[in-house]
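Structures are listed in the sections that come next.
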Structure I
Amino acid sequence: MFTLEEATIEKMQIAALAKEISYKELALMYLKRIADVDSCEGGLNSVLEINPDALEIARIRDEERAKGISRGPLHGIPIMLKDNINTLDKMRTTAGSIALVDNFAPYDADIVVNLRKAGAVILGKVNMTEFANFMSRGMSNGYSSLGGQVLNPYNREADALGSSTGSAVAVAANLCAVSVGTETSGSIISPSMASGIVGIKPTAGLLSGCGIIPISNTLDTAGPMARTVKDAAILLSALQGSVDYVNTLDNVSLKGLRIGIYGEMNEENTEFNKVLEHSLDILAREGANITWGISSTIKEMPWTYFGWSIIKNEFKRSIDYYLSTGNTKVRNLQDIVEFNEANSEYCLKYGQTLLLECLNETDGRLISPEYLEALNRRQSSSAALDKIFEEHNFDILIGATQHIGIAPLAGFPSGTIPVNVGQNGVPIGLYFMARKFDEALLLRTMYAVEQVIGGRFAPKN
C-alpha cells in the first residue's frame, strides 16, 4: 500500500505504474495534507496559493500514462514553486508582497517551461521572505505581508530561515514531492538546513533566471529542494532541461575522494562542531581523504567585500525591468515604495529600508566605481576559490561552519544534506561546495555521503 509521507519520486512512479495510485489521487493526497497540517489553525503557513488547475493537469498526466506516454521521472509528480517564479496560469506571482497581488504573469519563467515539458504537476506556490529577504533589515525570515509568517516544522519557536522558507518547509512537511527555491546568498541552503532537507544552489548561470522576480542578475539562481539527493537530481535535470544528473549517481563511492574543509570552526557552535567531526570520521573510514584548514586569500567577509555592492546596484534596474514585462499596476521600484507607504498598516510591519536605499542611492545605470570594483572583487574571489581546487586537486569542499557565504556570492555550486539533529529538535546539515558547473560531482558526493550518514527524518505533525 502506498504511503505518502517521505515517499520518493521513484516510489511514487512505481506506485503509479502498479496502479496503486493515480497522479490525480496523488495530488489530492497532498492537498488533504496541506489542509491538515499547513492551512489549518496552528499550521505551518508555508503554502501561499493552490493551482486551481492542478487536478486537471494531473488527470491529463494520467491519460498520457495510460497511453504509454511518459515525459520523464517528474511525469505527474506534484511540485511547489517559490512565489517569485512566473507561471502563465491562474496563479499570481507576488514575491510575498501585497503590492504585487495583481501580478498574473503573462509568460512562464524559462524553468517553468522546462518543468511543464517534464510533466510536473505544479500544485501551487509557497510563501517566502518578502522580496527574497531584500525589503528591510530586520525582517523575520519567512515573513511576507501577503502570506504572513512561515513556521519551522520541527520547532515552532525556531527560525525557519529564508528566503525560500516555504519551499523548504513544504518539502520537509511532506506537502509536495519537491519544490523550487531561489538563492542570492544563502536562501536555498539556509532554509534547507533548518528544515532538514536537501538543497542545491547551482552554479550562477546554469539555470535561466528569465521570469523570476529578481534581486541581482549576477547572483540570483533557482534551485531544487527535496527530501533526498536523488530527488534533487531529478528536479535539477528538469529545471536545466538538457543534462541528466540522475545517471551520474550510479556506482558512487567515497573511497579516494579528496575533501577540503573550508574555513575555521566557530568555537561557540560546539553542537555543530561535534556533528562535523563525527561525520568526517565516518567519511574517512569510508576512504575519503580529508584536509583541514583550507582558506582562500579573501581577507574580508564576501558580503561586505563585494556582495552588498553588487546587489544594491543591480536591484533597481533588475526589478524595474521585470515589472515592465508584466501587467501589474506597479511598474517600477518607485511604485512599490509608494504603494507600501500608502498601505503601511498592512505592508510595512518591518519597514522597507533596503528598498529605500536602492531607490535613493542608486540610479540603475551600473557605472558607479563602487559597483565596478565589486565586480572585480567578485572575479578575484572566484579565482581564489578556483585556485584552491586546482592546487590541492580537491573534488569537493565541506564548510567548517554551517554556511559559507563565499560560494553563492562567487557563483560556485553548493548544497546541503541533513546529517543530525540539535537539542532544540531542529536538523543539522553539512555544507558542500564544488567547482563551477560541476553539479554532477556535487550531487554524486552528496549522494554518497547521504548513504552513510544521511539524517533525514520527518517532523512530527
Structure II
Amino acid sequence: MEKPIKKSLESAIWNCAKTCAFLCGSMAVMTTVIGAEAKPLKDSKPNIIVIMPDDSGYGNYSCFGNPVIKTPNIDSLKKQSLLLTRYHSSARCSPSRAKLLSGRHEFLGGVTHTIQGRERLSLDTITLPQALKTAGYATGMFGKWHNGKEGPYRPENRGFDECWIYEKGARMAATITHNGTSQRMAGTYPTDLFFEKATEWMDVQRQAKKPFFVYLPPKSPHGPYKADSSDMPNEDYKKFLGTHPQMTVQVAKIYWEVENIDKRIGEMIHQLEEWGIADNTLFIFIGSDNGASGTSKIYNAGMNGQKGHPYQGGTRVPAFFRWPGGGIKGGSESAALISQMDIMPTLLELTGTPMTDQLKQQVEGRSLVPMFKNPETDWEDDRHLVHHVGAWARGQAAQSKHARVSIQNKRFTLVNNKNGEELFDLKNDPGETKNVINEYPEVVAQLRAVYDKWWSRMQPRLVNEDAYQPPAK
C-alpha cells in the first residue's frame, strides 16, 4: 500500500507544498443546490479542445505544489479556469479514454483492460465525436487512441474527421498513422507533432468558420524510458538530476515531458488569442488519464496510491475548464464529486447536440453546465463513483468482483485491495492514512449494497472478455 508523502521529507518546502495541495483539493461544504436538469444552451457552438497527458498524475504540476517542476502556462491556465478539485478519471489508460468518449463507465463499453482485445470500445457505443458531428462540428484527434487498433474500432471509424495517431515505437522512432496511413517517423518527437498538426487543422476549420472539436491526448509522459538520451529530442531533462534524493533518469524525463506539454499548451492558447477565437473556445485540460506512474514517491499531492491503484492517487486528477466567452470565471473551483464520464453530457448540452434515444440510454454521466454557472453547485443526491482497476486474468471476471476496487460517495471511500477491505473518511483524511471501517458499519453496509447492484449491472456488458486478439506482426 502506497503511503502519502511524509512530513519528514527533507525540508519545510515539501510540507508547505503538500499542505497547499490538500487545500487545493479540499472538500468544502457547498451551499447551493441546482438540479441536474439544466436547460440547454441555445445557439452555443464554442470550439472545444480537450488535452489529456498520459500517466502524469496530480502532483506533476507546479500549481499543485510540486517544487521541482515548472509549468507556468498550466499554472496560468488554472488561474483562468474553473478547477474541478474532485475530478476522477480511471486507474488505467484505455478505461479512462473509453469513459471520456462514451459518457459512461468503461465496463459498460466492454473496456476492462489495456490489452488482449479488452481495450476495444464496443461498436454499439456512440462516441463523443460521432455525436458532435450531428451538431455540425468538425472533429480531429491527435495523439494516443488505445481503444481498439483493428479496423472498425479505430478513431477514423469512430467519428473523427482528421486523425494523427501514435501507433507504436520509441519516442524518436515512432510509427504514426495519418487518416489510416502509417509511417515510421524517425527523428520526430510525437508530442510536438501532435500539437503542430492540431494547430494546423484548427486553422483550416477557423477559416472555414466551422466549429471544431479537438481531442489531443499525447503519449507523453508515459514510459518506458531508456537509460541514455537516445529516446529524447534533447538532453534538457538532465537539469532535474540531483534536485531530489529520489530523482532518477526516468523521473527527470517524465518531468521534462510535462514541461514540454506545458510549453505547447502556452503556444496553442497564444495562437487562439492571435486568431481572435480564444474567448469562444472551451479549453479543457485533464491533467492525466490516470494516477501518476513513476513520480509518486517524489511528489503526489498528498495522495495515497498511483496508477493501477483503487485509492485516490490512482484516479483523482486535475481538470480545468477555460471558456471566457461562456461565462466561466477564472480562479473558481468546484468541489462536487465529478467523473470523467461527465465530459460527454456536458459537451452535448452546451453545444445543443440532439439527444437521441440511444444516447439517452447510453450516457450515465451528468452535465457540468450548472457548475459553469455557479461553481458552488452540488448534486441533489449522494453520488457514488466506482473505480475498478480491472485488468484481471482472462476468464477471471467473476472472481475479480472485489479485486482492486473502490466505491466512494461525497465523504467516504470503501476500498478492496491487497490489504483487505478499508474505509477512509476523505473529509478528515484525504490522504487515506487511517482505516475507519470499524467506526462506520452503516456506511460500509450502504456502500457494499450500492456496489453489489453496480457489479450486477456491469456483467452483461463485459463483451470483450473472450475477444479474439490477432497475432502480433
Structure III
Amino acid sequence: MSRTINLKRGYNIPIMGVAEKVIAGESNSPIRFGVKPVDFPGLTPKLEVKPGDRVKAGTPLFHDKNRPEIKFTSPVSGAVISVERGERRRILEVVIERSGNNYINFGKTDPASLSREKITERLLISGLWPAVRQRPYHVIAKPGNHPKSIFISGFDTSPLAPDYNFIMENVPAPLFKTGISAIAKLTDGKVNIVLKKGAPDPPLPDNVEAVEISYFSGPHPAGNVGIHIHHLDPVNKGEVVWYINLQDVIAIGNLFTEGIYKPERLIALTGSEVINPQYYRGLSGGSVAPMIRDNIRSWNLRYISGNVLTGTKINADGYLGYYDSQVTVIPEGDKYEFFGWALPGTDKLSFSRTFLSSLFPKKMLKPDTNFHGGERAFVITGQYEKVLPMDIYPMQLLKAIITEDIDLMENLGIYEVAEEDFALCEFICPSKIEIQSIIRNGLELMIKEMS
C-alpha cells in the first residue's frame, strides 16, 4: 500500500547554482577529514585518540560520555593530526590526514540472519549508530528504545538540494537492499520510505514485508522528514520514531556486505558563486577545499556545509558535516546597502512581496547573507503558518519555549518538531528572530525535564 500527500504550504527559495547531474573525477578527493562533535546535538564527547595516533577506517575517535556505547569513528585510515578546540576547551573537530586504505574488519554477514540486538551491536561498534536519529528531540537515537516506526526520506526540497533520484542511479542497488534489510530489524513497525511524487520506486529486498512507500509533493519543507512523520505517523508523548538519511542506508548496507565502515557520499557542490556546480564522490567529513579549488567566482564568500537555511558555516578548507550531502557557496553579506530598503529590489528575495522581485517568481536570484535589518518586536503576523505544513501553532509554541512553559510546549507539539522544520519561518520572519535556536533550546529543556 502507498499513499500520496500533496502539500500547499511552504516556499521554494529561487537561488542560482543548482548542481548539474555530472560527477567530477577522482582527482578532487580530499586528503584531510574532520569528525565534528558539534554535528550531534546533546553530545558530550570523550576523546579516545590524540594527535599523532595512527588509525584505521572504523577506529573510534571519541564516544558519548553519557552513553559510552555510542562511538564516532574515523572515515579513513591515516594519522590524527589535530584536535581543534573552542571556548572552554570544547572539542570542535578531530582531524585525520588520510594515508592508505586500511579498514577495521567488522565481518561480512547477511542482516536477515541476525537479531535486532546483533544488528544494533554492529552499528554501535562500527560508528554507524549516530546515523540513526529520533523524534522527539532530533538527537541520536537511544539503542535500547523500540521505535514505533522508522523513516527514510528519499528526496529533499531544501534550496539547491541534491537530487536523490540521481544519487540512487549512481549507487549499487544491492547495498541499498542490504541496508533496508538491516534497518527493518530495528523496529516492529513499518519502515517508511518517502519519495517525491512521480519518482521511481527504490530497489527493495524480497524478504522484507514491513516497508511502506509514500509520496509527497509541494514546496519546501515537503522534503523534511519531520513533515513526513507529522503526516504519516505523528509522535505523541511517550512515543519514539527513528529516521535515517538515504545515503546512510547505503553505508549500513556496505557495513554488512563488505564488513567495513565506509560512509560514502555523493556530494552536491551548489551556489551562485560556484563556476561548475556538480556532484563529487566523497566520504563523510571530507575537506571541501578540493571541490572549490579553481571553481569559485570571487573571494568574499560564505561556505556552508548543507543548505542556506539549516547548514553550518565553515572555512574554505573546512569539513563536510556528518549528516550533509551538500556544500553551498554564496556571497558574504557584510557590505552596507545605501537605501537598501527603499530601492526597488529586482534582485532581492521577497516572500512578503516587499520588492519588485516578487513580480518574477521564477527568476533565479543571487542572495547573500545580509539580514536586511536587526531584531525587532516579536509579534503575531500569521506569516509562519504559510510556510509550515504542520497542524500546530508555531508562534504560540515559540513563545511557550521562551517562557519555559513545559505543559504548554507539550500541548503545542514540541515532540514533533526540530530546528529544520522552522528554518523557513526564520527566513521569512519580519522580526529577525533566531527561531531555530529557540527550537533547539526548547528541545534541550524537554530533554532535561524528562531525564
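Observations, loosely collected:
- For -8000 (helix-only ellipticity at 222 nm (-39500 (n - 2.57) for each DSSP H run of 4 or more, over all residues; to 500), calculated) the corresponding structure among I, II, III: II
- Per FRET efficiency 1/(1 + (r/R0)^6) of positions 111 and 383 (r between Cβ atoms, R0 = 25 Å, to 0.05), the highest-valued of structures I, II, III: II
Read-outs throughout are calculated quantities, based only on the coordinates presented, and are distinct from any laboratory measurement. Just so we're clear, the structure is a prediction, and the values are computed from it rather than from any experiment. Cβ atoms are built from the backbone, for glycine too; each structure is taken alone.
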